[in-house]
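Q: These are the structures in question, set out in turn.
Only the coordinates and a few stated rules stand behind these numbers; no lab work does. Keep in mind the model is a prediction, meaning the values are calculated, not measured. Cβ atoms are built from the backbone, for glycine too; each structure is taken alone.
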Structure I
């Protein structure tokens, strides 16, 4: 069965799905959707039919079309239980992982999404410096909370939950990439930095990185 991920090289939502697919050892093809060129290819009619939200990622798995990164990853987890797990089997561990993932995907990421920044610029006349400060602020607020949660976790290890990467790491690492992109100082978040370093050693994360994508600019 063919599997295609509609992705943009620098989209953190698509990035987290790439990590998940790689960790689970699944074959997939990348269909690039450029979010800026020609007014944003996600707004073109052919892609809008595939994803009415006009967002990436979209996963086409055989005849099935899946949207929203967390829903896609949980689908992969449930549809392919024999591949490496991204959610702990124990209820409490699973809840902890989901909470960390949602702290990124629901609380930090939406505020720095491209369409939000474009709205700030287009409708509210925000300058580039203001957009930059906006993104920095919400990443810092979110990372402070995540760092505190990680410091008090019941199952510490090299990753967000123990010594195996989970859904939480799939979400956290792309946000660390964004933090560096927006010039956020990571010195206040040593646990996050250590988890990022542990993930950076794994091939699944290396192959999912923005600069490793087929649509990444040559100078990225």
Structure II
């Protein structure tokens, strides 16, 4: 469903030198698969998600989603592609403060040309906000705001959901609720999930945990298998 090939991202420093951020020869995620990406702060995890989402372009390489090489699309085409096929749960929620929970989800749908109030209501009820449909972000707790952002990310029946530290700004009591909600909803709708986290407690719940470090992305489970083979 998602495949990265020879993906590189670098930035030019004031000195003129190229600073490598990402260098991923090959990485893929199957339809409906759930993957955690971990790594130290500043290693490029958010940059990776932004490139997959089409918010940033890679310096070189391919980002194949459902067969589409998204870096070749124009900016407006990438925006439409993201609205229709990718859900993004931002760390800071990115809810519009002047709109209610229901309106925030419906606006996310409108960007893809969809108008389905019933699905918006159903998703908000599924994440436990059936009685908060007409509350604005300032009238909701941080955990409730994060749940609105999850409902918005799933509103357009995406093929892929990207979640950037979805529990980072949520109190401990709500962290597991957010994780369960994301995982269960993606599983129910056969949506692939890529979740970035610093939390070992979150990561250990996933069967696939990949490590981003030294600008490369490595399957942690494969590293464990290699270590075991060396020991033999």
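Q: Kindly point out which one of I, II the value -15000 was derived from, the read-out being helix-only ellipticity at 222 nm (-39500 (n - 2.57) for each DSSP H run of 4 or more, over all residues; to 500). List each step's numbers first, then the result.
A: Details: I: -15000; II: -11000.
Source structure: I.
Q: For mean count of other Cβ atoms within 10 Å over residues 68-75, which of I, II scores largest?
A: On the way: I: 20.0; II: 14.2.
Comparing I, II, the top value of mean count of other Cβ atoms within 10 Å over residues 68-75 belongs to I.
Q: With distance in nm of label points 7 Å out along Cα→Cβ at positions 20 and 188 derived from the coordinates and found to be 4.4, which of I, II does the value describe?
A: Details: I: 3.0; II: 4.4.
This figure was derived from II.
Q: Moving on to the next point. By the measure FRET efficiency 1/(1 + (r/R0)^6) of positions 100 and 124 (r between Cβ atoms, R0 = 30 Å, to 0.05), tell me the structure among I, II with the highest figure. Don't jump to the answer; show the numbers that get you there.
A: Working: I: 0.45; II: 1.00.
Answer by largest value of FRET efficiency 1/(1 + (r/R0)^6) of positions 100 and 124 (r between Cβ atoms, R0 = 30 Å, to 0.05): II.
Q: On mean count of other Cβ atoms within 10 Å over residues 76-83, which of the structures labelled I, II is highest? List each step's numbers first, then the result.
A: Working: I: 12.8; II: 16.9.
Answer by largest value of mean count of other Cβ atoms within 10 Å over residues 76-83: II.
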